[in-house]
Structure P
Amino acid sequence: MKKYCYIDGKIVEEKDACISPYDLGILRGYGVFDFMCTTQNKPFLIYDHWLRLNKSARALGLKVPITQQKYKQIIKKLITKNPYKNPAIRSVLTAGISKNGITLPPKPTFYILIHDITKLLPPKNLYMNGAKIITHNFARDNHVSKTTNYIEAIKNQKEKNRRGAIEILYINKNNVLECTTSNIFIVKNKKLFTPAEGMLPGITRKLVLKLAQKNNIIAQTKNITKKQLLSADEVFLTGSAKHILPITKIDSQKIGNGKVGKLTKKLTNLYFDYFNNY
C-alpha cells in the first residue's frame, strides 16, 4: 500500500521523504506543526488551522512557504492519493538546514503527512462510559504556539499507561492548564468553564465555546484551580482527534457521579451535528 506526503514542493511516496540531519528541527527541536481531521474527506475547519499554523510559525520567526490556496490544493491531492477515508492531516514546519546548527537559515522545511485517524482515536467505549486522566505539575514553554517540543508528554507516557489514563493534565501553581494533546472543560451548576490562559487555544475548544453560546449554554473562560476541577459536576476534553471526550475520573477521584454528564452529552450531539454536516 503506497502512502504519499508533501515535502518542500513535491508530493512523494512517504518512504522516499527525507529531512537533512542538519535541519534545526532535528538538531534543536526548532519547529511547529498543526493537526486536523477530515469529514466527508474534507479538511475540518481548515481556515482556523491555517491561521494557527501561521501564528505558531511567526512566534518562532518562521514563515510557511506556501499560500493558503496552495495549501488547500496540496491537501486535496494528498487525500485523493492516499488510501484512508477521512484521514488526519499533520503539517510540520521546521527552521531548515543551518550551517552552524544555531542560526536560522533562509529556507525552512515544510511537509504534510496523511494519517489513518482510526489508529489515533480513543476507544469507543470511553465516549460511552468516560475516561480517566492523571495530573502532572508542568507548564509548556511557548504555550500559545503549537511547537514540536513534546518532551514532557512523551517522557510520561509510560506512567500514563501504567495508571490506565487516556491523557495527562498539566497543572501549574494550582491552575489547571491543558492536557498533552487536548483542552479541558468543566461543568459546574450547568455552567461551562475552560481555562483562559496558560494553554494552547485549541480549534475544537473554540468551536465548543461557539456552539455553547449559540445554544444558550453559559460558557466562560477563567482560571480553574485543581480544587474546582475535582469538585466539578462534569469534565470533558476537546481536540481534533478526540472531538469531545468525557472524563469521569481524575487520578484516583471520581468526577460527579462517575458517569457521562447531561451537558457533555448535549454538547457532543451539537458538535457532531456540526461536524457531520460541515
Structure Q
Amino acid sequence: MRSSLPIRIGVRAHDFGCLSAGELAAKIAAKNLVCTQLALGKAIAGLSMKPGILNPGLAFEIGEPFHRQGVQIAVLGCYVNPIHPDPATRQMLLQLFKDHLRYARDFGNGLVALETGSVNADYSPHPDNHSETAFQQSLASIAELVAAAETFGVIVGIEAVTSHPVSTPHKMKRMLDSVASHNLQVVFDPVNLLSHDNWHEQERVIGESFELFGDRIAIIHAKDFVVANGQFTFARAGLGKLRHDLVMKFAVEEKPAISIVLEDTNEQTAQESREFLRHVADQCS
C-alpha cells in the first residue's frame, strides 16, 4: 500500500562544495532538498579529520545550521578502509569511525556509514577483495564498529560495492547474519551492485536485495549508470538504464519517508534529479 508520507530526497553535502556548515545547509535547502549525507572531512571547510578532534560542541556547531534549515543529517559518511593493509593505520581509521559513532547524536544523527574495504591502501579495486580472507577481515572490523555502535545506541550503515568484500546481495546477507546485530543496517545503492558483467540482470540483483535484506535498508542512494563503448559508468538519476521504478516502488510501499540521497549530481543538477525521482514515485501508486 502506498504511504501518505512524503518522499524525502537529499544530497551528499560535499557535492555542493566544501564550505561552512551554514553555507552548505542554506544551499541544500534552497534546492528543496530535505536531507543530506555529511562527510565532515569533504564537506566542512577548514576541518581536518583525525581521531580525537570530534566533541559535542563541534558537533552542535556543525549540526545546528542544518536543523535550522530543515535539512536532516540522515547519514554521517566516514568511508574509512576497514581492511587497510597496515594494522596500525587500520586501527586509527576504525577509531575515527568510532568517534563519529560516539558523537553522532550531537549532530542530530544516528547512523554512520562506510563500505567494506579494499586490500589496497588507496581503496582501489583488487582481485583479493573477493577472497575469504578479505571478507573475514572486513567482518572483524565491522563487528568491532557495531559493538561500539551498540554502546552508543547508534547504527553502523554498510554499503555494498561490486569490487569490495561485500559485493553481492548474498554477501551482504552473510555479513548481516554474521554480525547478528540490528545496530548494523544497510545503505542501499543498487548501482553499486551492478557492473559491466551483470547490469542486464539488474531486476534479479535488485529483487534479491529486497528479499534478502530489505528489512535492514535504512538509507537509499540514488544514481544511475550508462553502458557505452564497452564501459560501465555512473550518471545522475534519470540519465541511464537503472530500473528506478523498482527502487521507488519499494521505497513508497515498504520504507515510508526513508531518506534518499542523490549521488553524481551537483548544485546545478540536483533539483532536476529530485523531480525525476518524485515523478517515478508518483507512478508507483
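Values in this text are rule-based calculations from the coordinates and carry no lab data. These numbers come from a predicted model, not from an experiment. Cβ atoms are built from the backbone, for glycine too; each structure is taken alone.
When FRET efficiency 1/(1 + (r/R0)^6) of positions 105 and 161 (r between Cβ atoms, R0 = 35 Å, to 0.05) is calculated for each of P, Q, the greatest value falls to Q. Sorting P, Q by distance in nm of label points 7 Å out along Cα→Cβ at positions 97 and 233 from high to low puts P first, with the largest value. P, Q: which one has FRET efficiency 1/(1 + (r/R0)^6) of positions 81 and 265 (r between Cβ atoms, R0 = 41 Å, to 0.05), as calculated, at 0.60? Label of the source structure: P. Can you tell which of P, Q yields 17.1 when mean count of other Cβ atoms within 10 Å over residues 89-96 is derived from it? Among P, Q, the structure yielding 17.1 for mean count of other Cβ atoms within 10 Å over residues 89-96 is Q.
Here Rg/Rh (Cα atoms, Kirkwood Rh) has been calculated and equals 0.94, so which of P, Q was it run on? For Rg/Rh (Cα atoms, Kirkwood Rh), the value 0.94 is produced by structure Q. From which structure (P, Q) was helix-only ellipticity at 222 nm (-39500 (n - 2.57) for each DSSP H run of 4 or more, over all residues; to 500) calculated, if the value obtained is -12500? Working through the options, I get structure Q. Please compute mean count of other Cβ atoms within 10 Å over residues 137-144 for structures P, Q and give me the label with the greatest value. Comparing P, Q by mean count of other Cβ atoms within 10 Å over residues 137-144, the maximum is at Q.
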